[in-house]
Structure P
Amino acid sequence: MNYPNGFSYIIKYDVPNDIVAKSLEGYNKKLSKDSSAYFTEEEIAAILSRDAATVLKHFAPEESIVIGDRVYTPAWVYTHSVEDYIASGITPAMIEKKLELYALFPFQRKSYAEAFEAKLSEFLGREVLLNWKHPQLP
């Protein structure tokens, strides 16, 4: 709710559910069901629930960790400490599930990638080698 987006707008301005539903359905009519911007009935129901945790379960990026109504992006994981992970409720199992996705990060320097591996290794209590997809890094 701290960032401007369609859901926060609906909540902040108390947009009635019937208007939200009609708007989303009208938006869908302009799109193919194959479009990534198309809203499924389940997604519309999540938005209409007005529950941030429910919305995040449907819309948070796959590489993010969702805990309740909070999203922890890969950038957050990279820039925060192991202590921050623990304080936020992030578990080693949650990080384990994201390791393959973290290997896809477009790091600008190999040293940045290695620093991330070291931090993840510390948190997981084992060596983490993500097999970076960008071996040409300086």
Structure Q
Amino acid sequence: MTCDLEAFAGRILVSCPTRGGDVFERVVSLLTTGRVDSVPISNLSEKVKTILTGKLGEEAVIAKGTSWAHCAIETARKLQEVVGEDVFMQIQLEMCGTWGHVYRQSDIPNRHGHCNSSPNPELTMKFAGFKNISI
């Protein structure tokens, strides 16, 4: 319920630095309702953005600042309902991209044939938005 986003980020860093576990599930559950004891959650869209992107601004807060690409579609739909379609679309755009293992800067393939322009798919993840989401 804090209005202070840095306090929220600190609590996340301490209580659920990775996605999973009882604390993380409870935080997500509260965010999907948008309320705590019938009181609207302050800074809801920023908190949802932090959970989904893993960052508050440029600072990594959860899962080393990686996006929650594996968020269940039903959970994503509920989060979209509480923050609105336009805000949720902006959050998804920030989540889009490829991340994972970084190879040498020269982009010369390693002995397995992998480099930055042709990474090992086992060591990278791509996100291009949640599919089949509608309110």
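Comparing distance in nm of label points 7 Å out along Cα→Cβ at positions 68 and 92 across structures P, Q, the highest value is found for P.
Quick check on the output: 2.6 is distance in nm of label points 7 Å out along Cα→Cβ at positions 44 and 60, derived from one of P, Q. Which one produced it? Among P, Q, the structure yielding 2.6 for distance in nm of label points 7 Å out along Cα→Cβ at positions 44 and 60 is P.
Between structures P, Q, the calculation of mean count of other Cβ atoms within 10 Å over residues 76-83 yields its largest number for Q. If distance in nm of label points 7 Å out along Cα→Cβ at positions 20 and 84 computes to 3.6, which of P, Q did it come from? Derived from Q, not from the others.
Consider the structures P, Q: one of them gives -16000 for helix-only ellipticity at 222 nm (-39500 (n - 2.57) for each DSSP H run of 4 or more, over all residues; to 500) as calculated from the coordinates. Say which. Only one of P, Q returns -16000 for helix-only ellipticity at 222 nm (-39500 (n - 2.57) for each DSSP H run of 4 or more, over all residues; to 500), namely P. Using the calculated result 14 for relative contact order in percent (Cα under 8 Å, 6 or more apart), pick out the matching structure from P, Q. Answer for the origin of the read-out: P.
Out of P, Q, which one gives 1.23 for Cα Rg over 2.2 N^0.38 Å, for residues 28-107 alone as computed from the coordinates? So the calculation was done on Q. Out of P, Q, which structure matches 2.5 when distance in nm of label points 7 Å out along Cα→Cβ at positions 12 and 36 is calculated? Computing distance in nm of label points 7 Å out along Cα→Cβ at positions 12 and 36 on every structure in P, Q gives 2.5 only for P.
For Cα Rg over 2.2 N^0.38 Å, which of P, Q scores largest?
Across P, Q, Cα Rg over 2.2 N^0.38 Å peaks for P.
Read-outs: derived from the displayed coordinates by stated rules, not from any lab. Values in this document were obtained by computation on a predicted structure and should not be read as measured data. Cβ atoms are built from the backbone, for glycine too; each structure is taken alone.
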